Structure P
Amino acid sequence: MIIVGAGSAGKETSGILMQQTDEEIIFFDQINHENLIWNKFAVYSDFEVIKSFLTNNPEFCVAIGQPRKREKMFDLFLSFRAKPKNIISKNANLLSNIDDNGTIIQPGVCISYDVNIGKSCFIHANSVIGHRVKIGDFTNISPLCSIIGPCEIGNYSYIGAGSIIMPNITIGKKCHITPGSIVNKHLKDYETF
């Protein structure tokens, strides 16, 4: 499997994957110049090497925190005919089926029923997502968030650490929720709370 991004998010994501499988992991990163992650996994920046690897194992996951960069790499790997794969901690509690769309779910996350998660989302440790929540593509849910359903969060939105989203709230696309917020009103696209 290829993890796109060899920074902090990539290292955390590979840690989750290593607990679940002995599958070969390689990293793709054009910015981070480490040769090995965990003194074990190679980091490549050459697309031809990556394309060669994809012929044997087409699975990938983008572990880059910034949503627009994550989307760019996600779309690039789809153009290589790669297949997005979720990386979900075995210590997460999920009552909803999550489509295999490259989402990363860290340890301690609880997801209730009828939750829909968009492409390549990043749900950080110990967050709770209540029933009938819809999360858009390339959204980041920081650690220790509580999203009390039902509600909807738009594409590319960022929910800061320790935030609480109250029931029946709609958050538009590219919204930014500052850490520790209690969101009790609807937010239009591009708003900060």
Structure Q
Amino acid sequence: MRVAVLLLAAILCPGSAAADAPERIVSTPTGDVKVSLAPAGADGPQEGIGHGLIAAPPGRVYRALQDVEHWHEFMPFLEQSTARPQKDGSVESFQRLELPFPLGRRSYRIRLRSRIDPAPGGTVWHLDWTYVPGSGTVEDHHGSWTLTAAPDGTTRATLHLYTDPGGFLPAAAVDRGTFETLPWIFHGLRQHVRRSRYDDAK
């Protein structure tokens, strides 16, 4: 609740966000996150990009991210998240957000896919999701996580996040919300991966 209040204040206060800056290091109680925005199309919101370390092995972080049914436990503003496995190996998830005024409640469905790729520099864990067109009260929503192992066995994580809520909210306001939310997603995930349900299978 406290995080949601802080984010709400940051999003609504014009001088509180550095969304017009190309890149910024943001400190959270669980560590730093490098945050930036990148153009995602003409006249629309930008894509948020976050880079940070997570003090857990990549396999454990990957298991937590695949567990979309529990994303609401660490994602800011996410109130509900379901998981329905599909025949093609993907997972469909209904998600409901409770966003600051004037956005309010938004809901939609996404399709998630995950994979593990061997690479010369080491294994890479991927998880990405796309909006199911016409499934909800947003214009678009998609993103991805990419995980690699750091030398000390922890995880280097990169998050790409794009949300277009539609309506008349200026793109700059959406960008500010994305920019301010990204570090707190990392903060939530860093705590979430500690749950015993993500221990290695025995």
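Please treat every number below as a calculation from the coordinates, not as lab data. Since the model is a prediction, treat every value here as computed from it, not as a measurement. Cβ atoms are built from the backbone, for glycine too; each structure is taken alone.
Values as computed for the structure displayed
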item	result
Structures P, Q, by mean count of other Cβ atoms within 10 Å over residues 111-118: label with the highest value	P
If mean count of other Cβ atoms within 10 Å over residues 23-30 is computed and equals 18.1, the structure in P, Q	P
Value 48, 31, 26, calculated as Cα extents along the principal axes in Å, assigned to which of P, Q	P
Winner on relative contact order in percent (Cα under 8 Å, 6 or more apart) once structures P, Q are ranked, highest first	Q
If Rg and Dmax of the Cα atoms in Å, for residues 87-174 alone is computed and equals 11.0, 31, the structure in P, Q	P
At a computed 4.1 (distance in nm of label points 7 Å out along Cα→Cβ at positions 39 and 71), which of P, Q	P
